[in-house]
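Chemist: Multiple structures are listed underneath, in structure tokens.
Nothing in this text is a laboratory measurement; each read-out follows from the coordinates by a stated rule. Fair warning: this is a prediction, and the values are worked out from it, not measured in the lab. Cβ atoms are built from the backbone, for glycine too; each structure is taken alone.
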Structure 1
Amino acid sequence: MICEYCNTVFKTKSALNNHKNKTKYCLILQGKIETKEEVFKCNLCDKLLSTKQNLQVHKEKCKGKKERIEQKFKCDYCNKILS
């Protein structure tokens, strides 16, 4: 299950729904809330995070994920990514 607002992946529909209803950065993307607080954006995937520390932790995970994807091969016919 993928969130259509922030592209985060979840194993279950209930986890996705919980995320969409409670996660601050996703609520901002949905336009359900506005924030006067500073929001931090990942330059690798455009995900919004509420603190600079959360951004730093996320960027390490995001960087590793991006490197793993770049090491795989994309099919020219169906665009499927293979190892």
Structure 2
Amino acid sequence: MSAHFTTFRGSITEAAKKAIEEKIPGAAVEVTGEGGHFNIVVTSAEFAGKSMLESQRLVYGAITHLMKGDDAPIHAVDSLKTRTP
């Protein structure tokens, strides 16, 4: 995996995890990856009755600010899994 330039300081995985937890309270969130590419697994009762697309939109909505701009800390989400408990 190639390096991805970013001016972000701090843990990108922790920033993404915190942003998702704030948007979806009570969610169990796992974020792994580096170099701008990340894998995310979110388990939440909030997804019950929602389509996969609706659930994924909730997650992407939480991390949009981390994906904007040429030097965004998250360049790509290689895998996004949303689950209900």
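Chemist: Tell me which structure, out of 1, 2, gives 6.6 once mean projected area of the Cα convex hull in nm² is calculated.
Modeler: Value 6.6 for mean projected area of the Cα convex hull in nm² corresponds to 1 out of 1, 2.
Chemist: Could you tell me which structure in 1, 2 was used to calculate relative contact order in percent (Cα under 8 Å, 6 or more apart) as 37?
Modeler: 2
Chemist: Another one. If you rank structures 1, 2 by distance in nm of label points 7 Å out along Cα→Cβ at positions 22 and 38, which sits at the top with the largest value?
Modeler: 1
Chemist: Further, regarding this structure: Assuming -13500 is helix-only ellipticity at 222 nm (-39500 (n - 2.57) for each DSSP H run of 4 or more, over all residues; to 500) as calculated from a single structure, say which of 1, 2 it is.
Modeler: Only one of 1, 2 returns -13500 for helix-only ellipticity at 222 nm (-39500 (n - 2.57) for each DSSP H run of 4 or more, over all residues; to 500), namely 1.
Chemist: Also: Taking 2.1 as the value of distance in nm of label points 7 Å out along Cα→Cβ at positions 30 and 62 derived from one of the structures shown (1, 2), identify that structure.
Modeler: 1
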